[in-house]
Structure P
Amino acid sequence: MKKMLAIVMVLGLLSIPALAFEPTVWNTEDGEVAEHARVFTAGGSQGACNKPVWTFEMTTTASVAQWINWHVSATTWEWYVRKPGDYYTDCISFNLQSNGDIAITFSGFADLYSEESIKQTIDTYYYATLTDDHPTEWIRAEDLNYESILIPDSQELHEGDQAKLWNRIVVEECNSACEYGNTGTVIITLVNQKDWIDEQGGWDI
């Protein structure tokens, strides 16, 4: 039993990265200690005898995490409808900036709903686009939950890209005079995030 325990302990030690020392890192711009970069040194070399020429290799690597800056101009549409009709708008926009692929998914979207109405739902649609062109096709609200939008890494994304989210509602004669609503969730995922970043965006090394 002691022999097995010793083997486990040795294997555990072998799995630890050879990070020998963590020097201080400073920001070049202001000379302050850096918060968003860390460095470790590993390895080493030495020699001693009368050999006239000595060589050793120096290796520098950098693992860059994915970051994002995002902004949405609004998180609520408040429709006020006087008469039945088929209406649409583009009044919400997204600004996205990142250094890697971004995936956008959706959860909980559905037609606007009211228990008080003869027809309890208002047919609701969405459409996302990177241009100012009016939509030629729409995605039904509940179908949005099965959609995944991948924004690939690009120069435009590094500099900042913009998208518009359009909304359409179809109000019918059988929709009663009352209040309707739905709340869904938009999920933004950094596809290329490193495993040394924790779920809160902090260090995990």
Structure Q
Amino acid sequence: MNILVLVSGKGSNLQALIDAEKESLLEGACIAAVVSDRSGVYALERAKAAGIPALTELPDKRIAKPERRKELSDRILRIARRYGAELIIHAGFLSILAGEIIEEYKGRMINLHPSLLPKFGGEGMYGMHVHKAVLDAGETESGCTVHLVDRGTDTGPILLQRKAPVFTSDTPEILAERIHREEHIAIVEAARMMVGVRYASRAP
């Protein structure tokens, strides 16, 4: 099975997947390519260091947001088809996809979100914005969620969650680091789950 990984930043979750593949934890599946919607991010360097094609596809800010999302989504869909991707993983990917890719990869595209959905999800809820909102709300527990991607934002069926405590002394940065450790486990667990489901569906 070929996997396409979508990234936007440092790529620590991508690295967890790369390491899992090296350790044969992905049951023979491989990361076929990595696509970033930001230029010059470290995730691309991680991909190159692992010998994985690293591509940059920037949103076209000259066009309105709805059309921009669909245009970027269509480009990513063409890349997914080119690399024969059977699974798409959003690993810290900030762009919201729309259009044909949602239907073509229904049940085969997952997203990692840094909260216990449905809490602190939706547009504008990403990165430090999420962790700040958790702290402002006085939550005593947070974590991360891996879910299937649908036409909404952070609304698809949940595959798994991992929890982490929230302390009164936390800053968004400290909380983010604690949750990152859970994300690295969750993203690999979810990938293994999806690979297993796909292989099971091929069985006679």
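Key figures for this structure:
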{"quantity": "For relative contact order in percent (Cα under 8 Å, 6 or more apart) computed as 20, the structure of P, Q it came from", "calculated": "Q"}
{"quantity": "With helix-only ellipticity at 222 nm (-39500 (n - 2.57) for each DSSP H run of 4 or more, over all residues; to 500) derived as -13000, matching label from P, Q", "calculated": "Q"}
{"quantity": "At a computed 0.50 (FRET efficiency 1/(1 + (r/R0)^6) of positions 87 and 103 (r between Cβ atoms, R0 = 30 Å, to 0.05)), which of P, Q", "calculated": "P"}
{"quantity": "Among P, Q, which structure scores highest (criterion: distance in nm of label points 7 Å out along Cα→Cβ at positions 55 and 183)", "calculated": "P"}
{"quantity": "If P(r) over Cα pairs in 5 Å bins from 0, in percent is computed and equals 1, 8, 16, 20, 21, 17, 10, 5, 2, 0, 0, the structure in P, Q", "calculated": "Q"}
{"quantity": "Read-out distance in nm of label points 7 Å out along Cα→Cβ at positions 127 and 151, computed value 3.0, structure in P, Q", "calculated": "Q"}
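Each reported figure results from applying straightforward, stated rules to the coordinates on display, with no laboratory input. These numbers come from a predicted model, not from an experiment. Cβ atoms are built from the backbone, for glycine too; each structure is taken alone.
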